[in-house]
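Just so you know, all these numbers are worked out from the coordinates, no wet-lab data involved. Everything quoted here is computed from the prediction, not taken from an experiment. Cβ atoms are built from the backbone, for glycine too; each structure is taken alone.
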Structure I
């Protein structure tokens, strides 16, 4: 039985390795079969066959038939998908519980202590880095917002405002409850109406024609996006993060100038 490489690669989405995929596909084509028969059909070494079949059984892809010789029965692919989904959910829940338990343990205290010691030794000019991919950009921006103590100034695009209303809403809400001043300037359109309504609960928003993309926190930390978000795939979005009061103050001054010339957001919340 010749299995196309492309098809075999697709079976990896089920969490199967090459031998597991070959044997499961071979068994599906036969319904019921012995290990020896499957070894010949799938071109899997007989010395590996029993181990691989045992693995497939544990994963719920096949059932071992009682009797001699030992035979195996294939579980239907539809049922397998449900089993795989259940296993992934269970594994994810276990991993989340493990990570959550670390937050309550002494390990996190020790890690934080090490980090604080390391940061104290770092020159402020070294606290910078490149951010690649929109997910990484937003993850870092979320951390900045969470750690803000006084103020957050953001200038973004129309689509950027919509994304922030979805991905940073909870972080903005928590910052707002801590008394952090949040100001956002962006080109407002009828498409941003819902985003404006959502974020207006936690931030002051004004319209600007500027399409700059940056976030300044507490006048000392900046995330600055380098490319036009309308012309780049999210995977290739890029930015820089720096901790410097000089650059932060410069961008704050630029923001305040745009803010002073900006228009109130309320006229855009009901745009049609």
Structure II
């Protein structure tokens, strides 16, 4: 939580924290090492890139894209997956069969390959990235919620609601949804790290957010041809991707143990 919060604060207050304009270059300062390295510039803590832009500033602003796409995609996929999972698990029968066959077909395609195909058709851009990642991302939440609903719909409180004349939608929203919310939160927290990694992969391949907007994946791609001459261009954005994804994964594991004490006891 501390790790994720630190990156979130950095993203929110990027204009105040960044020492330089992330898109302003100076060719006279290009490929300068970090200030603490031999031959480094005292004006650039993490050095400069191929166009003389400050790496620290670009790394700070790059966190904004990761959080924006991560939160928007996970909010949409969790909402869509929860609704479809509730309907599929509660009503069962043909509705459940049709939905689960669609889920099976989407699960047959690797998400990155499917996202690449969608981006190749739609073109780069933030909206298209979100659409490409949402297109399949909801299936995980759907499967988890459906599994919980299959168990919960047989509980006595659901039978009591039916006996009192509650409608199906009332049961779904007032009785079942609160009881599967913990699973939705856990899946969402674990999914954010995956989404950030996918966005970085698309940006690395040139299908993500386009320059000059700083993105961690794009910065890694920009420095891959200079990996031995200017190692800092790829190293620092790569470390940020590693730490943020690890932070969300650890936070997701912690939330899972918190919401399901039985898992925590089994781990001990």
Structure III
């Protein structure tokens, strides 16, 4: 996996500093014409419903908010570094990102539903979006063997992560941790990527975000928008729902909003 872009790392660092200012952020974004164009393009999409053309980077940053700009930089950098058209791995990249996008959206909606501070919603989206990032290097390195692992998991009716451990002596959560550390992602993101399957043993500081991603991932796996290789995923864990103080009914209640947010998020990622 290539190194994480310097500009994106700096944007994330600035956005996480409570003493940061829009001017500080503008200085960094201005050094990256591609990211600057994405920020301006995003604020002028129907997603944000502005009635006038915004051309000022400062104004766009203020209107979007630091967390949205951070999430845009993170998503653009991650997606920009991953395989595209000529990629010949076992995973269908369109289906993989549809799954990842759906988990990000559901994690964000669950955070909203549970009364999490609005400023934190985009962080839940990012954690959901990137939770399976470790499958990309596994697929790229093992090729046909990874395809066989996916088939084996389906045939033996067990989660893909178990087959990964058995066949490769490493799994996508461990590989994801390596990528997250290489990219210097924040601890909450790293923990969601690393522990979304072994969450029962997790004692870190970001349990709420981790369990929200776990619940979102399990729901999306069963409702099947997209496919990330888990034909026999784990069922939704009642203990996770209890910890988050929600019931299974909440997913049905949010179904309409979920579909709408998926379409909006597709626009976001196309930027």
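A compact table of results
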read-out: Given 22.1 for mean count of other Cβ atoms within 10 Å over residues 153-160, calculated: source structure among I, II, III; value: I
read-out: Winner on distance in nm of label points 7 Å out along Cα→Cβ at positions 97 and 257 once structures I, II, III are ranked, highest first; value: I
read-out: helix-only ellipticity at 222 nm (-39500 (n - 2.57) for each DSSP H run of 4 or more, over all residues; to 500) from the coordinates reads -16000; which among I, II, III; value: I
read-out: Highest-scoring label, criterion being mean count of other Cβ atoms within 10 Å over residues 17-24, among I, II, III; value: I
read-out: Value 41, calculated as percent of Cα pairs over 26 Å apart, assigned to which of I, II, III; value: III
